[in-house]
Every structure is written in structure tokens, then in C-alpha cells.
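Peer 1: Structures for review follow.
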Structure 1
Amino acid sequence: MAAASDMLDELGVVTERSTIIDSAPLGPSNRRYANSALILESELGPDQLLTLLKHIEHSFGMRRGGRWQARVLDLDVVLWGGGIWASESLGIPHAEFRKRDFVLGPAAEIAPHWRDPVTSLSLQQLFARLTKPRPIPR
């Protein structure tokens, strides 16, 4: 994560960087993962940015396989300043980000007041809702 972030930083686009957190895998993987969030400032459009991110993934040995397989690096565009985006290769906001504490925690750390363009809730509110303790049913 740190090395990939440094690669983006060399391009002059990283404006904020969250701490790196440890998280459990989704799906059948046995390994733990490192997760982080960045705020990037770029003239690139979302599809062009995704192409750049995929190039960085591949430079770290990323290989696409089946869903939920372990990977060296997985970079995603979760939100962007332009609101909602949809193309053949990319949907923003990321379809599952509201359900993933390993995305919302780091994102809320660096942009707590940034709003989800679909729900209008802030990242801080979404993270609090997701991680709120719930009573155990009797």
C-alpha cells in the first residue's frame, strides 16, 4: 500500500493519505489485508484514472483471477468530486463501499464530511451506521 501510494504521489496527485489498517478477507482467502484510502487530485477523468490504477496494480504483479482470490494489490476508485459516474468499465460510487468498514474507516479518517452522492450521508455517518453496535436478538 505504501509503495503504491508513493507511486501515485510521484505523479503529484495525492493530497491526503489515511493510515494503513489491517483487515480480514472477504470470501475464502486465508490471509489478512492492508487497506488505506487516498484523496487524489488529477485532471484525469474517472476512466483514465482507473486505467492508471490498473497499470500500477500490474507493476506490482497483479493478476486477475476469480472473484475473492488473494491479490498483491487492488486499487479502486470509490468516490470522486464529480458525483455519480457510470461507464462500461467503472461505476462511481463503488457499488459495495457502504458495506465495507475497511473502505469507510480509512475514507472517513481523511474525508469525514465528504458525502455519498446517492444517500447524501457523510462518510463519517456511513461508517458510524456500519460499525454501530447492535443488540443481540434473544
Structure 2
Amino acid sequence: MAPHERDPRPEAPRRVEKPWGYELIWAETDRYVGKLLHIRQGEALSLQYHREKDETIYVLRGRMRFLAGPSADALTEYPMDEGSRFHVRTGTVHRMIAETDVDVLEASTPHLDDVVRLEDRYGRTPEPDGP
């Protein structure tokens, strides 16, 4: 079926459960991905970086701390609340920590599995190497 012949009906986003909350993947193509990340108060994503993925995050609701830097030993903490955005370039070590329940919009390249974990409070295996 040609792209212009696709069924025009709305689709439900794909929900992916996470130990810190969930992701709603609302756009997914071979060129970009759009997600809503819901992070529960007090929870945190892995300390991580991406080898290929480039992303921009935007705080839609709530408040969080965002840690980012060139390595795990050189992080800067940024308070982020509604309306704050941050461009996470490839190779940037980063982590989100929810101070309240927080909803974050993420627009990124389509590299969904490109996560190198350096530390994770939920026991997901960190990678042995890092920047």
C-alpha cells in the first residue's frame, strides 16, 4: 500500500512499561521518534549515554533534576520544570530524576535501543565501558 493510501484513522500510542514509570511512543518512523516519558516522583532513569541517538527533551508537566556532562565524573545538575528543554547530543552522559510526577516529551533520532547504562538503580545491567 502506498503511503498516501494508508488507513487515515488515528492510532493509539505504544505504551512501554519501565521501572520508573512508562513511555508512550506516539511517533515512530525511520527518521524520528516522539515519546512521552512519565516518571513517578522520586524515580530516576539510568545514568546513560547514546552512541548514535540525538534527542531533545521538554518538560510538559512537573519538576525534575537533569544531570548532564561529558562523563559520569563531570556532571552538572540542571533543575527543570514545565517549559524547560535540553538538547542531549550523542555521547552526553545524562540522567533524569523526578522531584514530582513528571511528563517529559522526547523527540529523537530513531535509535530506540541505543542506551549505554553506566548506573541503574533497578538492576538493569550497566555497560562495562563509558566515556
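Computed from the coordinates by the stated procedures, all read-outs in this text should not be read as laboratory data. Small disclaimer: the values here were computed from a predicted structure and weren't measured. Cβ atoms are built from the backbone, for glycine too; each structure is taken alone.
Peer 1: Quick check on the output: 0 is helix-only ellipticity at 222 nm (-39500 (n - 2.57) for each DSSP H run of 4 or more, over all residues; to 500), derived from one of 1, 2. Which one produced it?
Peer 2: The value was obtained from structure 2.
Peer 1: Who wins on relative contact order in percent (Cα under 8 Å, 6 or more apart) among 1, 2, i.e. which is largest?
Peer 2: Evaluating relative contact order in percent (Cα under 8 Å, 6 or more apart) on every structure, the highest lands on 2.
Peer 1: Tell me which of 1, 2 gives 14.1 when you compute mean count of other Cβ atoms within 10 Å over residues 42-49.
Peer 2: Value 14.1 for mean count of other Cβ atoms within 10 Å over residues 42-49 corresponds to 1 out of 1, 2.
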